Every structure is written in C-alpha cells, then in structure tokens.
1. For P(r) over Cα pairs in 5 Å bins from 0, in percent, for residues 19-58 alone, the calculated result is 6, 25, 34, 22, 9, 3, so let me know which of P, Q, R that is.
2. Please compute relative contact order in percent (Cα under 8 Å, 6 or more apart) for structures P, Q, R and give me the label with the greatest value.
Structure P
Amino acid sequence: MQLPTVQGSNLARQSLTFPDEFTGELNLVFVAFQQWQQRDVDTWGPPAESLRQRTPAFEYYEFPTIQKMNFLARTFINEGMRAGIPNDATRRRTITLYIDKRPFKQTLNISTEDQIWVFLFDRQGHVLWHTSGPFTPEKGRALETAVSQQKLPA
C-alpha cells in the first residue's frame, strides 16, 4: 500500500502535498474522519512524541479527512480547529485534507470511518505498518518494533 498524493493545509495555514513533504524517514499519520475521534488521536500523542524525541528520523502528523467542500466551509472548519489548538507544533503537524474520500480509503484499505487509522509511512509514502483505533500498549509495542526494524540513516 502507498499513500496517494494528497494536498491539504496545516493549521499554520501552509499548503502541503504528501508524501512529497514528509519530513521524516519514518512518518506516523493519524487519519480521522469525525470530530469526536480527536480523543482517540490524542491517546497516540504522548507515545508518538516520545518516539520522535528518541528517533531523529521519525515525525508524526494528523490528517483530519473531510469530503471536498467550498472555500468558505473549509475556512470555517480550519479556523475552528486552529482556535482549539494553541500549540504551534501541533498546528504545523495537523493537515486537513478536503478530498474525495472514496479512492483515498480504497488505496489505504480503510474499511470504515467509524475509527481512526494509524499508518507508518516511509518518506515515499509506502505503508510500513498500520493499525486502527485508540492507542493500546500492544499497539505501541508493535509500532516500536516496526520502527526498530527500519534501516535509518545514522
């Protein structure tokens, strides 16, 4: 599996294209479809930050994924999310995707929007590991194993 090319804007109002603009050799991405899923994404925050601090080639992102809509609606949603996230680093790594969700979900084998999906991508967007739902210690160990198995630049 590979991340299809997607464009979005982060909450720092920068337009970005992925996988081209992944900054890590390894990139953990949380894909959420519903506002209430933010609490599940948040369960992954501390372990992802710990891994980022221990692994210089690792970065993580949030991709709130929403059906295409007009500029005014996108602006309203983005500014609402921006107001709720005061942390600049979190704003930079939260990239809202307004896309045709069907082909995106098919490409990544996302079977439902009822939970978050978590993907570990290489810099080119190849899926190295994935899971769904909130963080659990078992999922954390599986992620750590997947990261440790990658040959990273020294």
Structure Q
Amino acid sequence: MAIRNIREIGEEVLTRKCREVTEMTPRIRELIEDMLETMYEANGVGLAAPQVGVLKRIVVIDTTGEDPHILINPRIVESSGEQTGQEGCLSVPGKSGQVTRPNYVKVVALDVNMKEFELEGTELLARAICHELDHLDGHLYVEKVEGPLRDVTEDAEE
C-alpha cells in the first residue's frame, strides 16, 4: 500500500467525468487500498479516485474511523430531507463552506468482489456520499457553497 498525492483544486483531473469499473483487477485492488491509506493519513472521511488522479468511479468513505465503505460505480437511487452544514475537501485544503445536502441517501454500488449492494446513510454519511459522488462527475463542493469560502482557521477561532 502507498500514500498517493491528493490532487488540488485547479487540476484538470478533478473536473473530468470518471469511467465505470468493469472488472476487479490487481491494479484496482491496489488503488482501493492506497485510497484508504491516503484518506486516513490525511484525516479525511472520504476520498474519490479522481482526487488521486485516477478517473475511475470508486470512492472510499469512513465517517467513524473504523467502518470503511468501498463504493464502486455508485449511484444514488433515493434521497430525502435536507441538512445544511460546513463542508471541506482534501482537494481544497484549508477552506470550508456551507453546503445544503440531502439528510438521507440510499446508494447502490459494487463491493470489492463486484457484487451489488445498497448502503443507506443519514447526516454525515449522507453528506459524505453526496460529496464523494460529485467528484466522480467532475464537481467540487465549492460549486455548491452558500456564501463565501472560509479559511478553516477562522472556523477554529469561533
């Protein structure tokens, strides 16, 4: 496993639509392991493949620090409610902004064995799923920020 470089806002790879994964290969398994290690090293709760420069529809999410979700070719099939809160991104370091997202989402994805499964999430998990899936279509949360982007240090001082 290896820690990969996280791509930052302004890099073209973050604006491109990702391709579906059609088969599990040793390279895809290695990518997933590297993504998990990279996410944990950066103290993130989610990471999408384009954030490490790979245009594949893969995200990893762990909102608890002990229950990682690996989503291959994920798609949201249901959402409801609304929540508004501060969001940040490993690809937009040092910044945060207020974003409104669904409070509940259901996603259908493939696991590492390429078997379909459903994952339901509320609150932070729902927010993380929406945030990471946006990356797969070339979108960053800054496109949805309500009001100004803030320096994370400002938030810590309040």
Structure R
Amino acid sequence: MTAPANWTWADGPIDGGNAAVIDVDGVISDAWHRQHFLDRTPRDWRSFFAACVDDEPIDSLLTLVRMLDPGLTRVLLTARPHWVLTDTLDWLRRHGVDWHLLILRGRGDGGLTSSQYKRRSLLELADHGFDLVVGLDDDIRNIEVLRDVGVPAVYIHSGYYD
C-alpha cells in the first residue's frame, strides 16, 4: 500500500508495527512566541506557521520521547501545513529529535479542523499496519480523537488553549 503524499520518512518506509503518535507544536516545540498571530481576527495562520523556525525545543518532553521504547516507530503528527516541511525538517535536525515518520497537513487539507485531519491520519496509520500504542498532544480535542479511535493518550498542557 502506498503511503499518503503528506508522509515524510526519516530513513525510508517502515512496514507497520507498534507506534507512538507525537504532536509537535506545544509538545516538543514551544510555539508560545508565535501565539500572538492567533489573537487577532482573522487569525494569521501563515505568519504563525512561518515563525515555527524560531521555536525553542521543550527539553523535558524531548527527553520523554527519547525514553520511549526504542522499538516504537515515532510518528510526528502535526497540523502544520506541508509548505513548512523544509523548516520543520531543519528544526528536527537542529534539535536532535528522534523520529521515523513526519505527517504534515497535505496541500488539500486546509478545510479540515486539526481534529478532523488527525482522525483521518490516525486511521491511515492503522490501515498501514501501525498499532498505535500511545499518543501525546496538547489539544484536548485531539486527545479525545486519539482515545475515540482506541489510542491511549497523554494530555500535555501547553497553555495555548486556556
């Protein structure tokens, strides 16, 4: 089965198995400095995502991710749009993030909410043979989606949604 176009592998495709699903913004990267782009009406999503290059890592959560079972495929599932792929890959390299699969919103996913997009992505992962054993996210709506599809989920409080 061919992987969706919005999947980027770190070192080539993996044929299923146990996986951890980890959000990026608010979980391993600190997006607090760019939240002001979302405080206006209409929200400035382009500037918000363009500023992701300046995020600081959240060291304690990167340590937690490193402590996960090394046999788990680490899937970074983020609602970042595909046009920040290069910046995201550079950020991951710069901060030594251990990952296997990065999933960004595809070019046609702009009309989906984060929760709709993540639900679809979780189902695609399952269809590709991944057994999702844990999920980390900072949006309670996404935590509910993870749990709804049977993935044990850990809520990380970023403060972005207060």
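1. Q
2. P
Rule-based calculations on the coordinates, nothing more; no lab input. Fair warning: this is a prediction, and the values are worked out from it, not measured in the lab.
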